[in-house]
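Enquirer: These are the structures, in structure tokens.
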Structure P
Amino acid sequence: MGKVYFIGAGPGDPELLTIKGKRLLEEADIIIYAGSLVNPQLLECAKPACSIYDSAGMTLEQVISVMQEATSGGKAVARLHTGDPSIYGAIREQIDELDRLGIDCEVVPGVSSFTASAAALKREFTLPDISQTVICTRLEGRTPVPEKESLERLASHRASMAIFLSVHMIDEVARRLIPHYGENAPVAIVQKASWSDQKIVEGTLSDIADKARDAGIEKTAQILVGEFLGDEYSRSKLYDPAFSHGYRGGNDR
């Protein structure tokens, strides 16, 4: 019996695929990838005999059928998802079906687009005295969001926020965040983080929608919001000479 590997493809740059993920792609007999989002350069490492399926037009049942047929013949299947598959990856329903069929699987993590976006901006989500919490969410669209996780309720914490799958509704996002973060709160939009055609737009909640439109950004982008994007923060205790911990004594001078 073969095995299915759910692999995080990372945000786009082929060099951000993990070493383990690359090895499994090179060894795979079958690759099923999310064609609407995965950088096609990642498929260049597939061996010549590998069969490749684009799941963009497939149903869950069709994906599972390919996996079942392949693994019953002892083949290795690489299921390639963008970013990290644990975030908006829709892998749980696939894993549950594989478990029901007795097919072994493994999840290989990847770099998420929200961390790649912070890297592109050279920013840290968890600045001392600014925020120690990161909220990953999205605005409701055709797929609903639980009421307890409405953008307004999450925004009331004023934590660092990464908003997925919502840049096409940036006006609504800004409108709902302003009462909590303030109209001058810093915002950044990173489109296709780490790709060769990456695009960054920075502004405030009051002007970010216009800037996004001017830049032609309508999809495949992260919205980052919060004071962690600003320039005011406290020094980290970890490297403060007056702060002692298990690896370094304090300096009282």
Structure Q
Amino acid sequence: MWVAGIDGCRTGWMAALMILGDPASVRLRIAPALAEILDGPEAPAFVAVDMPIGLPDRTLGSGRIPEQLVRPLLGARQSSVFAIPSRGSVYATDYREACALALSTSEPPRKVSRQGFNLFPRIREMDALLRARPDLVPRVFEVHPELAFWSLNGRKPLPEPKKVKSRPYAPGLALRRGLLTKAGLPRALIEAAPPRGAGEDDLIDALAGLTVALDLATGGGQSFPDPPGRDAHGLPVAIWTHRPR
């Protein structure tokens, strides 16, 4: 049985795929469309993806319930958990329009950051795919790399960021690589150069997702909230990490 950790990257989607129980089987793949990975030759049965699933019609307070629950756990890393704006705002392809829609569908009113707006094409792709193909929903789980590393770190926030001023930060990346090694992933994979079209942080984040997918595949996993909520289209609203140990 194949499982996958997936992260969005500048050329599409970066996936780390592995057969359960066979670390030597791990392979890295870049695809322009998420469906190419989900329907590909490996067809993972459990997919942990660093992208929001389940969009709100309105944003209340500091974001969806999952975001509000996990931020306090992450200490100085909590700023990495964005508040997802309304579905209407996410589907706007013009930045000014997205901000206007976000303002009218949030309480308190809040615009969209440029960084968040740049993620909207990936979020739209994910949302549209799962709504069109409900058969995929039981296989796909939303994760957040910093929450995955929090659980791998003994449920403690990481003291170092992975980026400083938008550039890779060596001490933070080394810390995360150490946690991935302890989780049982092959060192050669953890230290490999990312495939063309992905960054060093994309690889680290996909591998963090892979560790959660492996846990889910063996009957584990913990969701925030528990049980997951549902959006207006029936999609699950939760961020998943490893089971408590």
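Enquirer: A value of 4.7 was derived for distance in nm of label points 7 Å out along Cα→Cβ at positions 104 and 160; which structure in P, Q was it taken from? Intermediate results must be reported in sequence, preceding the final value.
Expert: Numbers: P: 3.8; Q: 4.7.
Label of the originating structure: Q.
Enquirer: Work out which structure the value -7500 belongs to, where helix-only ellipticity at 222 nm (-39500 (n - 2.57) for each DSSP H run of 4 or more, over all residues; to 500) was derived from one of P, Q.
Expert: It must be structure P, since only it matches.
Enquirer: Tell me which structure, out of P, Q, gives 28 once relative contact order in percent (Cα under 8 Å, 6 or more apart) is calculated.
Expert: Checking each candidate, the match is Q.
Enquirer: Next question. For the read-out distance in nm of label points 7 Å out along Cα→Cβ at positions 112 and 128, a value of 2.5 was computed from one structure; give its label from P, Q.
Expert: Working through the options, I get structure P.
Enquirer: Given a value of 0.94 for Rg/Rh (Cα atoms, Kirkwood Rh), point me to the structure among P, Q it was derived from.
Expert: This value belongs to structure Q.
Each reported figure results from applying straightforward, stated rules to the coordinates on display, with no laboratory input. Note that the coordinates shown come from a computational prediction; the quantities given were computed from them, not determined experimentally. Cβ atoms are built from the backbone, for glycine too; each structure is taken alone.
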